[in-house]
Structures are given as structure tokens and as C-alpha cells.
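Okay, got some structures for you below.
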Structure P
Amino acid sequence: MKKNKKREYQSSELVKSFARIYGFEDKLIAFGIKDFLEEYLDESLFREIRSVNIEDQTIIIKINSPVLKHDFQMRKSFYLKKFKDKFGADKFNDLQIS
């Protein structure tokens with residue numbers, strides 16, 4: 001008698017395929033970007049980030065602090081390259097800070 005192999009899926013793979021099927025893959029990537037920023041930035045700076053969204057291949061980061069907003073605008077290409085390296089170059093083509 002032959003045993004059937006159990007398929008083992010990581011929960012992240014299931015969530016990604018579910019997101020792809022139902023069309024909210026961008027939101028899942030936005031959460032990934034926010035997690036990346038939480039690790040990359042100091043805690044006090046991270047608290048100034050209000051939201052991260054993706055619309056029409058543009059990452060939109062809303063920031064409360066004028067100083068942090070200015071820093072992101074000055075280093076826009078740096079952050080965009082970081083996001084492209086981590087999440088895929090074909091996912092985004094611009095970064096908007098507001």
C-alpha cells in the first residue's frame with residue numbers, strides 16, 4: 001500500500017497565491033515595504049510613516065514628519081532601488097512621498 005505524499009506549503013506561499021488570484025497582491029507588497037522600513041529605520045522615525053500603498057506601479061508613502069519626508073525626497077532613488085532589489089524591479093517604476 002502506497003502512502004500519499006502530503007504537500008507542505010508555507011503559509012506565505014498560500015497567502016501570495018490567494019492575493020494574486022483575488023487581486024490584492026499590491027497591498028501585500030505594500031505591507032512588505034512597511035516591514036522593511038520598520039527594520040531599516042529607527043523606531044521613532046518609523047512611527048512617522050502614516051501609510052504605504054501601491055497604485056499604478058507607484059509606491060506612495062505618506063509621512064507625518066516634514067524632516068523625514070524631506071529625507072525620503074532627497075534619497076528617493078536610493079529607496080526606490082532598495083525596494084526594487086528586495087521586491088522585484090518589475091513591480092514599481094516610481095516612488096511618491098507625501
Structure Q
Amino acid sequence: MKTAISTPALAGYAKLLRHMSKDKRLSATHVSLFTGLFVHWQRSGFNSPFAVTRRTLMAYSKIASIATYHKCIRELDVYGYISYQPSYHPKLGNQVYWPNDWKS
């Protein structure tokens with residue numbers, strides 16, 4: 001079942017992408033991972049928090065290196081673009097929260 005992208009979700013995503021384009025700390029890999037997070041969030045029914053796995057996000061964002069993935073996801077968390085809570089459990093996904101003001 002596909003979920004249509006809601007207008008507030010798309011507007012919030014576009015706002016964050018504009019903000020990311022001005023942030024000199026970020027690379028194209030950060031933006032690619034963030035886009036992968038957005039796609040996964042959409043496929044999860046727009047719930048926050050939503051569970052993600054490293055393997056899925058690396059596939060969505062075309063990141064080949066585990067070290068690069070961990071660096072970028074940690075930096076997106078530190079810079080405030082997401083809130084990331086790793087689970088360290090092989091069957092449970094890591095939890096990702098969107099920032100509280102991302103839709104405004």
C-alpha cells in the first residue's frame with residue numbers, strides 16, 4: 001500500500017533541504033542519507049518516531065561504507081536535523097525522530 005505525500009510533509013522536507021544547502025558542514029552524502037530517511041519515513045506511514053535499519057538506509061542513499069553511514073547519521077543528529085536513537089538489537093530498528101519544528 002502506497003502512502004501519498006502530504007503537503008505539510010513535503011513542505012517541511014523542502015524547508016530542511018533548503019537549510020541543508022546553506023550548511024557548510026554537510027556534504028552530498030548527508031543530503032542523500034537525509035533523503036533516504038525521508039523515503040523510509042514515507043514508506044512507514046509518516047509516523048515519528050520510525051524504525052530504520054542501517055542496511056535499508058545505506059541502500060536508499062547509495063552509501064557503500066559503514067563508517068561513512070555512521071559518521072553521517074551521527075552528524076545529522078548532532079546538527080539537529082534528526083534525533084537518532086540506536087537500538088543495538090539485531091531485530092529491532094533504530095529510532096529516528098524528526099525535529100519538532102520541521103513542518104513550520
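A short reminder: the numbers here are calculations on the coordinates, not readings from a lab. Note that this is a predicted model, so its numbers are computed, not measured.
When volume of the Cα convex hull per residue in Å³ is computed across structures P, Q, the figure 99 traces back to Q. Taking relative contact order in percent (Cα under 8 Å, 6 or more apart) as the criterion, the top structure among P, Q is Q, with the largest value.
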